[in-house]
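The next part holds the structures, each set out as structure tokens.
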Structure I
């Protein structure tokens with residue numbers, strides 16, 4: 001683990017991404033894009049990276065990104081992994097504990113988040129109102145989720161001793177570093193995972209929600225726009241700051257070109273610039289063939305889009321809210 005930090009300790013905040021070799025270039029892209037948007041140089045940038053990473057990806061990292069290498073993840077991480085949630089996701093608990101000792105504010109991003117516009121430094125203006133974390137409500141509560149998820153969250157609430165659990169998506173987090181460390185959040189989250197491993201559907205996200213119950217304030221959805229059937233048709237029109245590609249379809253494996261193209265075009269330009277396009281899989285949208293794949297694409301999009309107006313009405317009360325912490329700071333999350 002790299003314990004050395006840049007000398008500019010006067011900075012109020014940093015951005016951190018954690019990954020294994022599978023998402024190494026995506027993480028590099030995300031951090032370097034954040035740096036490009038951070039015109040005022042208000043943020044440090046950190047990458048926690050595990051496993052055997054292609055040396056070419058390491059070579060393109062600028063010196064402004066502090067690299068923390070982990071050669072091999074502990075076995076306990078692998079035991080906690082589940083489905084599409086990799087063992088490397090638990091690296092953030094290590095990163096937040098370490099960085100919280102040095103930064104008043106930490107901005108954590110999942111590797112499948114796309115920064116569409118604006119500087120992440122704007123988040124430093126958000127008043128956490130004495131809470132430890134600011135985050136966006138999970139899409140399953142926009143405003144009401146599926147019954148199975150509601151039942152699950154109610155069970156999770158009982159396990160952490162609260163009557164009702166407001167459930168956030170952990171793909172984008174704004175964290176009070178000092179308070180996070182003082183409250184031993186990472187250690188408590190690891191302990192919750194160990195004690196409830198078979199119960200946790202989304203592993204560390206569920207555990208963080210349990211440990212941080214009542215201790216987070218809410219950001220508007222443009223800071224973590226979770227792309228799904230529910231809001232796909234609203235994405236281009238709203239132009240959220242941070243687009244989070246939850247689920248199996250990511251911009252770099254969007255074989256049928258279902259997602260808005262801006263993210264992949266930016267990624268493709270990045271890979272071309274660094275001569276890394278060979279890292280793309282055959283499922284990348286640049287391999288789309290109109291003659292053989294357009295029919296399947298239209299069928300898929302028609303199924304996904306459904307009645308866009310009805311879906312908009314279903315989430316209208318949530319999207320139209322004005323009581324988010326970032327709005328109170330005078331920020332915009334939609335462009």
Structure II
């Protein structure tokens with residue numbers, strides 16, 4: 001009797017949620033709640049502020065069904081290596097993989113290393129934002145562009161092109177994401193190679209750039225004045241800078257005339273994770289309008305067709321580079337080696 005009452009209450013709750021705009025799969029949620037204690041384990045390469053927003057929003061919606069999310073921050077390269085090791089050992093310990101490297105998603109999906117799941121919300125995304133056979137989707141995007149300290153760099157000194165970083169006046173004052181890290185760092189490598197060739201890195205070497213382990217380090221060094229210019233991402237510039245909702249620190253953005261790079265964070269259900277049904281529920285939530293409202297804030301951009309950025313970003317009015325994942329995957333190892341060699345860091 002108690003089980004029947006619980007089922008009726010769950011069905012009523014799901015019906016109410018569906019009416020509020022969240023498409024719900026009753027049977028899937030029941031399976032997820034009954035698996036691994038109802039916990040969905042997410043590994044994501046992005047930032048703690050985003051993880052907190054996602055966790056709070058997901059748990060607020062699904063706690064009443066016995067579901068909760070636990071999000072662990074693991075950088076892209078580390079996450080990929082760990083996942084491959086766990087696949088070989090048949091001991092995958094997370095349900096969701098989320099990182100910034102379309103080539104990785106393309107390759108793993110092609111090898112059948114994800115659990116396909118077609119969210120009902122995928123119809124609201126451009127076709128290129130959803131992987132073949134629903135193996136993954138791009139749940140968030142953001143800009144990779146030029147950044148500078150506005151208290152120390154002004155007027156005509158503000159960099160307006162990627163090539164402006166090669167100016168000798170910036171010798172010893174440039175901070176760059178280290179090419180060997182992978183993930184979003186590889187986007188930087190690919191963009192420079194695609195637009196200018198390895199000669200860009202050879203010229204940059206003369207400016208003694210500091211190669212750092214994360215965009216977060218670039219961001220911190222520019223704010224402190226340790227470095228004056230560099231390559232940053234909108235998530236950090238807008239979180240910490242003088243933007244609506246930002247912290248007001250001295251970090252500013254500059255959209256290079258050669259085009260900003262649009263980075264996309266992919267998300268997929270792992271293969272053989274502890275709560276595969278829970279992973280599918282999480283994917284459905286993350287791709288919904290409600291999920292995107294929790295995710296796409298302060299420099300994060302939704303790729304949903306019906307979403308407007310909180311900063312008013314309109315991709316139709318911005319010159320941006322969206323790189324082909326197939327080409328990125330094909331050139332990753334070679335171009336990373338060439339960039340490191342040109343920078344004297346191989």
Structure III
């Protein structure tokens with residue numbers, strides 16, 4: 001089977017900048033794919049690189065799309081090198097979308113990503129307590145004293161049935177991580193502390209997971225499939241946060257999960273509905289997990305463009321072809 005591949009670049013401004021330990025993020029950029037088979041069938045895919053998380057850059061992803069032969073064979077779409085994990089995901093997922101619909105079933109609810117800092121308090125006050133039972137809050141952005149004070153207030157505002165996820169993006173020191181975990185253990189409202197330390201402190205995070213009641217989740221440490229396998233081979237049995245859109249090959253991810261009882265939190269990288277639909281409808285239902293944890297896809301409120309409810313074709317038509325001026329929504 002031969003395929004023709006077109007691509008278009010998108011730039012989506014956040015409704016408000018997202019502050020993390022990696023810095024301020026103002027615009028989410030990526031690539032939409034339109035792939036047409038010899039039969040005339042058309043499917044859409046997405047490449048959503050996140051360079052500061054270890055993937056290829058947007059420019060490298062564009063160069064990869066430019067270098068694809070025309071027409072493409074199935075092998076061309078399946079042989080993306082490992083150092084371009086976002087391209088791997090995008091091309092393999094769109095190819096898989098030509099196959100019949102997969103297993104169906106109910107999925108866990110979404111967790112909701114709160115604004116960083118004190119703004120989280122106002123957001124939580126404005127939300128209906130019935131909308132979600134899991135909230136995520138990024139830490140390591142302001143001073144430790146301020147964040148601990150805001151945390152205490154957040155815990156007070158949480159509904160009785162709700163829980164909080166804390167995400168440090170690898171930005172805490174050992175001493176700060178210990179202070180956070182002591183506070184979390186006392187609060188009894190924290191599902192886990194996500195990536196408290198940097199990637200090179202795996203053993204220290206294992207130690208933290210053994211010293212405190214609050215769970216530790218790995219995120220940056222398992223960003224790629226190579227990293228995921230390495231952590232599992234070193235004995236990690238705790239929570240892993242998988243950002244499938246930047247991890248690499250969906251086929252390889254399924255292979256890694258076979259015979260393992262992974263404790264997974266599926267997480268968004270602010271991709272569009274195209275990649276989200278693939279993950280929610282095809283990838284996630286196909287991978288057995290130890291526990292059905294809330295999905296990390298409650299992020300669409302961070303954009304004001306309405307894309308989350310639009311069809312693949314509408315999104316494609318919204319963008320300019322690559323030989324025209326770039327499209328900014």
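Only the coordinates and a few stated rules stand behind these numbers; no lab work does. The shown structure was predicted, so the numbers you read here are calculated from the model rather than taken from an experiment. Cβ atoms are built from the backbone, for glycine too; each structure is taken alone.
34, 22, 18 is what came out when semi-axes √(5λ) of the Cα gyration tensor in Å was calculated for one structure; which of I, II, III is it? Corresponding structure: III.
Where is distance in nm of label points 7 Å out along Cα→Cβ at positions 151 and 287 largest, in which of I, II, III?
Looking at the calculated values, the largest one is II.
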